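Below: a set of structures, written as C-alpha cells.
Every read-out reported here was derived from the displayed coordinates using simple, explicitly stated rules and does not represent laboratory data. All values derive from a computational prediction rather than experimental measurement. Cβ atoms are built from the backbone, for glycine too; each structure is taken alone.
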Structure P
Amino acid sequence: MNRVLRSVAAVLGGIVLSGLVVLVVESIGHTIYPPPPDIDLEDPIAMATFMAQLPVGALVFVLLAWVAGPVAGGYLAARIAPYGPVLHALVVGALATAADATNILSFPHPTWLAVLGLLLPVPAAYLGARLTGRSSRLSLEA
C-alpha cells in the first residue's frame, strides 16, 4: 500500500475506532443512567431538559467517552501511519474535537462538559500516539 493511501487509512481507521469507542462508553453510561423511555432524542428542547436533569455521573461518562475515543483512535492512527505517527493522531484528535463541537452546538451542555469536551480530545489523541512507542516527531518524514 503506498504511503498516501496508508496515511488516509490511518486517519480514517482512527476516526472509526474513536467513534466506536465513544459509542460503547456512552452506551455503558446509558445503561447505568438510562434516559427516560419517552424522550425524543431529536427534539432539542427535550434534550436540553434531559441534560439539565442528568446526574454528574452520567455527564462524566460522556466526558470519559469523549476522551477514550480519541485515545484509541490516536493510537490506531499512529500505529498505521507510514510516517509522522503523532501528526496522524493529532488529526484524529482535531476531528474528534469537531465532532464534540457539533454535539455541543446541537443542544445545551453544562459549561464544564463543553469546555473539557473541546480541550481534551487533541491531548487524548496525542496520548494514544505516545502509547504506541513510535517516534514522537510530528514530521512528514519516514
Structure Q
Amino acid sequence: MPEARVTHQQKEDLYQRADGRCEYCKSPAFYAPDPFSVEHIQLRAAGGATELPNLAFSRQGCNNFKHMAITALDPATGNEAPLFHPRRDRWADHFTWSEDMLRIVGLTPAGRTTLSRLQLDRAGVVNLRRLLSTVGEHPPDAE
C-alpha cells in the first residue's frame, strides 16, 4: 500500500516544482499570511495516492474551498465541469490575469469553475497581490 503521509522530501519537491507558489491562486508562500498545505488532487478516500503526480502545493484557503470536489458548476454555463488539475493542466491555458493584474480570469470551463469553487479572488488574496505588485513580486512569471 502506498505511503499515506506526505514525506518531508515530497514537501520539498512540491515547493520547488511550484516555485514556492500556490498552484491554484499563484500566491507566493513566502508572503502569505495563511499556511500552505500539500493537497491531494484526487482525495485519498477516492483512491488518490500520496505520490507526487497526485499532490499539489496549495494555499490552505484554496485547499479548504476545494475540499473534496473534483468538479463543480461552471458559473458561465451552469454545467458541471472538472476543476483545474495542476498535474495535467497548464495554468495559462485555463487562466489569465485581469487588466490590472489583481484578479484571475477563467478562460475555460475548468478555469471558471476552479476560480469560483476555490474563490481564487477572495479579498485577502487580491490584497496580497496588490501589495506584491508594488514591489515587483506580482504577477508571477508566465508559465
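Numerical summary
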item: Comparison of P, Q - label where distance in nm of label points 7 Å out along Cα→Cβ at positions 37 and 53 is highest; result: Q
item: Comparison of P, Q by mean count of other Cβ atoms within 10 Å over residues 21-28 - largest value held by; result: Q
item: Distance in nm of label points 7 Å out along Cα→Cβ at positions 61 and 101 derived as 2.0 - corresponding label from P, Q; result: Q
item: At a computed 14.7, 48 (Rg and Dmax of the Cα atoms in Å), which of P, Q; result: Q
item: Read-out helix-only ellipticity at 222 nm (-39500 (n - 2.57) for each DSSP H run of 4 or more, over all residues; to 500), computed value -25500, structure in P, Q; result: P
item: Mean count of other Cβ atoms within 10 Å over residues 5-12 - structure with the largest value, from P, Q; result: P
item: Source structure (of P, Q) for relative contact order in percent (Cα under 8 Å, 6 or more apart), computed value 20; result: Q
